[in-house]
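A.B. asks: Next up: the structures, one after another.
Quick note: the coordinates plus some simple rules give every number you see, no bench work behind them. The model shown is predicted, which means the values in this text are computed figures rather than measured ones. Cβ atoms are built from the backbone, for glycine too; each structure is taken alone.
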Structure P
Amino acid sequence: MTLFSALMTLALAAGPAEKPATVVQAPDSPVRLDRATILTGADGPPVVLYAATNLTDDQLEQFTVMAFVFKADGTLKARQVAPARRTLDARSAKYSTMVLDGSAIDPTDVIVVGVNQAQRAGSEVWWRADLQAAAQSAASKKKP
């Protein structure tokens, strides 16, 4: 929580620019991302701020978020995966962030995010999804 507060304080102090991120979701995903926003400050990489909602009746031990960065022409430029907040209670939501430091982000780039893995508490089994085709489709719809 301290890291999140520090990130938000720094981002707000720098007068961040905001734009929505495009969210994709596998049909059977146990987690939904809501209100995904890209914050870009004067210095440092962009940060995706999002709300993650557990759609199941089970506590989730952890889940991962994948971000795709596409050039304005729809070409995949970068892909980045990050662990999200741990312990997402059944039917609850939490806010979290993902720093996009895998490559330089241009103002015309399209950023698409989604949950690609989740693990139920007390289980060794992971739910997984390949989001690249959905991300590519979403990015191509954003072209000017």
Structure Q
Amino acid sequence: MDAEANKRLVLRFYDEVWARGNTGFAHEVFADDYVRRDLRPTQAEPGPAGQEKIAARFREAFPDLRWHVDLVLAEGDLVAARRTASGKQTGSWAGTPPTGKAAEFSGVNIFRFGDDGKVIEIWNHRDDLGLMEQLGAPVFAGAPPTEAN
């Protein structure tokens, strides 16, 4: 495994897909059978098409998205990256209609590379709670809201 090459590819992925909006670049980064792991109740589509769709939908909701990679660590087949993003929500996202509010949020991704140099697994941790609070969306800890809440 070439940890430095993997690190460069992760940085290019963030620049191409997230900073520039070239979502199709996901096909150069992710293996066809790559798996995305995060804490959302929904399951992303598998493979690079799933990653491309996630990025496209997010960028539609935040078309002025600004992206900054704060830290990247690479060892063996793993790359960990912390990033900060900001933008104004002018499109629907995660069930929240456009708010016109600006938000800044951070997250960490851990990428695992396969022998062919493509990502085969990713763990995604984004501060969705902080993001939703900034957008003014109702946030409930525990059970979903009911009329009694």
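A.B. asks: For which of the structures P, Q does the calculation of distance in nm of label points 7 Å out along Cα→Cβ at positions 18 and 122 return 3.9?
C.D. replies: Of the options listed, only P reproduces it.
A.B. asks: For the read-out distance in nm of label points 7 Å out along Cα→Cβ at positions 74 and 130, a value of 2.6 was computed from one structure; give its label from P, Q.
C.D. replies: Label of the originating structure: Q.
A.B. asks: If distance in nm of label points 7 Å out along Cα→Cβ at positions 82 and 114 is calculated from each of P, Q, which structure is the one that comes out at 3.1? Before the final figure, lay out the partial values.
C.D. replies: Working: P: 1.9; Q: 3.1.
Structure Q accounts for this read-out.
A.B. asks: Figure out for me which of the structures P, Q the number -4500 belongs to, where helix-only ellipticity at 222 nm (-39500 (n - 2.57) for each DSSP H run of 4 or more, over all residues; to 500) was derived from the coordinates.
C.D. replies: Derived from P, not from the others.
A.B. asks: For which of the structures P, Q does the calculation of relative contact order in percent (Cα under 8 Å, 6 or more apart) return 27?
C.D. replies: Details: P: 27; Q: 22.
So the calculation was done on P.
A.B. asks: Comparing structures P, Q by Rg/Rh (Cα atoms, Kirkwood Rh), which one has the largest value? It would help to have the intermediate numbers written out before the result.
C.D. replies: Details: P: 0.97; Q: 0.99.
Answer by largest value of Rg/Rh (Cα atoms, Kirkwood Rh): Q.
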